[in-house]
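J.: Before anything else, here is the set of structures, which you'll find just below.
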Structure 1
Amino acid sequence: MTAIIRKDLLVFFGSPLATVTLAVFVFIAGFAFTAQVASLTPASLPEASMRGMTYFLALLLLFLCPLVTMRSFADEVRLQTMELLRTAPISETRLVFGKFLAAWFFAALMILTTVEFPLIMWLFGTPELAPLLTNYLGLLLLVAAFIAVGVFMSSLVRSPMLAALLSFATLLLLWFVGAYKAPWAEQVSIIQHLDSFSLGVLDLGDTAYYVLVTAGFLFLTIRLQEMRR
């Protein structure tokens, strides 16, 4: 599995698309944070928080994560290297987890490029530490779910672009399903479960939701690879 992670990370960092994705994320996130800081008033400085930025970063990652995962399996099929992986002495579980962790590490790197934002917030006000930590934990769990969906979609098709479109469409559906205002819809909505993290609360139910979504899509990917083998 380590070899799969290393290989995919080398492909990520060697790809112009990955460089552009990372650069776009850093630029847009930095621009949005600068605008937020500029809008702060003396009355709001003591309560400066990352809550607004957390939701903005989540929305930005919704668009970018499909670009990170679209080549996970689809590119292997397109380049005819999938058969080599299937005949290698590695189980489908390790293969899928290797692909998932490589993409998640790259997405986590994008999130970690924003760690200077909380430090800047300390210069302007006195934000509480717990919400800052849970905001980042929530984003990492949210991104894990995004990546699991993207890896599954990439395993379904041969075209990386089609995989990205399917991933984006699925994530968009999970994002806006909560607009129906029905109890079941709010439970299914992938963004609704970020609320507790943004408030500094570590809710076991919301944590379990992201873990189950991630595990569920990874399980489907593993089963699909086993069927194809």
Structure 2
Amino acid sequence: MSNIKTFLTLLPFLTLLATFMTKSHASNVEHRYIENFAAEYLKEQLDTSAKKKLTIEVTEIDPRIKLENCETHFDANIPENFTGRNISIKITCADSIPWHIYLTAKIKTVIPVLVAKKSISRGNLLDDSNMKISYIDSYKIRGTFIEDISKVSGTKAKRRITKNRLITLKNTCTVCKGSQVSIIARSKNFTIKTHGEALDSGNIGEQISVKNERSGKVITAKVKAINKVVINL
């Protein structure tokens, strides 16, 4: 009998606790839905080209925040022309009595860049054996970068490149200082080919000084290809 009385005494409390737990669980489920909704909305707004990989982390909603079920639909908005890794997202419920909440998301973008597969000594030829494409956080990249091995394959390292370091036009040379080069002097009517020595390092399209091995004269020529320069007469 005493057990029955105890149960009857505790019944209102147990009912209230069960109701609270049910509401709390429902609120958590609603929170996760909103967080996922925000993440999917961001994916649609951001550049998700095949060459980029995005990771979006939406901050969890404080479990103490109670949100009414949205009977209609959610809308989302973000600031125009936003920059940076963190962004605020406004989620609005369009019910007759609307409500809204702000969430913060962290965006990480990794892009394919060319890096050294192993340490490369100065003057070494660059090819598939010592280069690879690696995905790196875009915020860790400064300046220009290369995302295609073929663009520098066959060139040489201008200076020592350590393992996993970015390979750029600054540390490579299509024509390296001291290299023997083919010199092509051309006009509308004729083309002359000779050889010389590169007095500077350069990449395709850059002007470098070259010494003609026959005449001994120093000329300015444009880098055309690997160990090949051109003079337009």
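Every read-out reported here was derived from the displayed coordinates using simple, explicitly stated rules and does not represent laboratory data. This is a predicted model, so every value here is computed, not measured. Cβ atoms are built from the backbone, for glycine too; each structure is taken alone.
J.: Have a look at 1, 2 and say which one yields -7000 for helix-only ellipticity at 222 nm (-39500 (n - 2.57) for each DSSP H run of 4 or more, over all residues; to 500), as calculated. Numbers along the way, then the final one.
T.: Working: 1: -25000; 2: -7000.
This figure was derived from 2.
J.: When mean count of other Cβ atoms within 10 Å over residues 111-118 is calculated, the result is 17.8; to which of the structures 1, 2 does this value belong? Intermediate values should be presented prior to the final figure.
T.: Working: 1: 14.9; 2: 17.8.
Derived from 2, not from the others.
J.: Here is a further query. Figure out for me which of the structures 1, 2 the number -0.65 belongs to, where log10 I(q)/I(0) by the Debye sum over Cα atoms at q = 0.09 Å⁻¹ was derived from the coordinates. Mind showing how you got there, number by number?
T.: Numbers: 1: -0.39; 2: -0.65.
Only structure 2 yields this read-out.
J.: For structures 1, 2, which has the highest computed value of distance in nm of label points 7 Å out along Cα→Cβ at positions 175 and 207? Can you show the working numbers first?
T.: Values: 1: 2.7; 2: 1.3.
When distance in nm of label points 7 Å out along Cα→Cβ at positions 175 and 207 is computed for each of 1, 2, structure 1 gives the biggest number.
J.: If relative contact order in percent (Cα under 8 Å, 6 or more apart) computes to 28, which of 1, 2 did it come from?
T.: Working: 1: 28; 2: 11.
Working through the options, I get structure 1.
J.: Okay, next question. Using the calculated result 71, 27, 20 for Cα extents along the principal axes in Å, for residues 55-150 alone, pick out the matching structure from 1, 2. Could you put the intermediate results ahead of the total?
T.: Numbers: 1: 57, 23, 18; 2: 71, 27, 20.
Traced to structure 2.
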